[in-house]
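Read through the structures below before going on.
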Structure I
Amino acid sequence: MLKGLYTAYTGMIQEQQRMDTLANNLANADTTGFKKEGLTSQSFDTVLVDKIKDGSEPYQYARRIGPANPGVRIGESYIDFSEGSFQVTDVPMDFAIGGKGFFTVEYTNKGGETATFYTRDGNFQLTTDGYLVTTDGDYVLGKRGSSTERIKLDPQKEVRVDQEGYIFQDDKNVAQIKLTDFEDYNYLEHYGENFYYPVDGATETDAEGKIFQGYLETSNVQVVSEMVQMISVSRQYEANQKVIQTYDTSLQTATQLGRLNG
């Protein structure tokens, strides 16, 4: 077995996946509230290089064939939830969260099924009926006591929101924007550009973040940093490619010599 071929092959796959992740980050550098993603690398354990299903030995036992490392693989993907910078818009329906927490949204898919999703994108708007919705028309949820409800306002009146999320019209508290946080963000899955949803093991907590009206949180993607990483990934991909080309040339030479000696 030519271990170098397998090592280079798995290295190329690793770098391709890293490149896809970096490209997605760059594509969303201007997306409001976007959180960049990353990948970790992990070497294949030598215990995987075993002699298995060998008829000369008991079936249930696997015998190691020697120390070998057949390459690398993706360890895990992760999301960087660090806060992005704020952009001043002075638009009454634009909101940014300072600190931890997510806006709570009633998301409806194309099949008409609804689910509760979470986002840091506070680019909202009012419908003609007065409902506070996202740019895609999904309802932003508020809270009244212990219950959760859609936020409905008078579209003809001025809207003022304080840092606790209380919404005032004519100096009267008419609703409150619901912020949700989680103990461990590792239990949040990315959906689309800006939505997140909890998986088994996620535990909700009260959000400590503050809401700022007239601001939007920009993406936390650093374009220069991502470009530098892309250059590094490209060079590593090319290095693995050259290893395979070198092996290919060596095998061709060995084949030709074998024919001459034969």
Structure II
Amino acid sequence: MRKHTLVSIDLSLGSYTNFVDRIISLTSKDKCSEYICVANVHMLVETYRNQAFAKAVNNSIITTPDGVPLTWGLKWLHGIRQERVSGMDLLPDLLSMASQHKIPIFFYGGTEEMLTQTRDHVAKFYSGIPFAGTYSPPFRVLTPDEEQKVISSINTSGAKIVFVSLGCPKQERWMAAMKDKINAVMVGIGAALPVLVGEQTRAPRWMQKSGLEWSYRLFKEPKRLFKRYLITNSIFLYVLIKEKIWKKYEL
């Protein structure tokens, strides 16, 4: 898929259906070791502030424009009309396709309780899907031996899609490090998993379309998200305006 750079992040372009079809097509390749990032404002700001992280994200085969503000940025700076490709929509749709085509799946990240809920949810709503396994990593860096055991476990499970739920930027760094080691398509799903299993609720549709889903999440988790949103949203606006001015005088 074609990509276009928005400030510091290379976003993939195309219709929502194109994204789903492309990801599913990757699973048909033998030992395909690729990863997909689902980008929002937080991820763009992290790539802007950290070149090593930018490299990890931009080496992905696909980076979807999850946040509506990113689609606004593409239109405002580059005149590109691009629909949102949200991880919260992508996860259930990929599961539906995996169920239809009998594609083995694996979940990496989240608590044991969350992964048990995930297994139950998938069994209930996506009948017949080959469930290759789950792994809940400890809250520390894995030793080389532990990491190798995880890689071996995923590869021998036969998984074709590995859904990674570690949160940004940890999951993107992990996927980049696992490229050419894990023989599957890795998809960073972030906060989509607790929404899928019903542990958290999603913003109303009108807020999603208006680019206000972040404010709904802030309302639900003010202590955890206030500082992050205050800083990241402010930096995002700053870099967009800076880029706009730079483009104007460059011409």
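Laboratory data are not the source of any read-out in this text; all were calculated from the coordinates shown. Note that the structure is predicted; figures quoted are calculated from it, not measured. Cβ atoms are built from the backbone, for glycine too; each structure is taken alone.
Can you spot which of I, II the value -9000 was calculated from, given it is helix-only ellipticity at 222 nm (-39500 (n - 2.57) for each DSSP H run of 4 or more, over all residues; to 500)?
I
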Among I, II, structure where mean projected area of the Cα convex hull in nm² as derived comes to 13.5
II
Here distance in nm of label points 7 Å out along Cα→Cβ at positions 106 and 122 was calculated and came to 2.2; which of the structures I, II was it taken from?
I
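For distance in nm of label points 7 Å out along Cα→Cβ at positions 18 and 234, the calculated result is 3.7, so let me know which of I, II that is.
Answer for the origin of the read-out: II.
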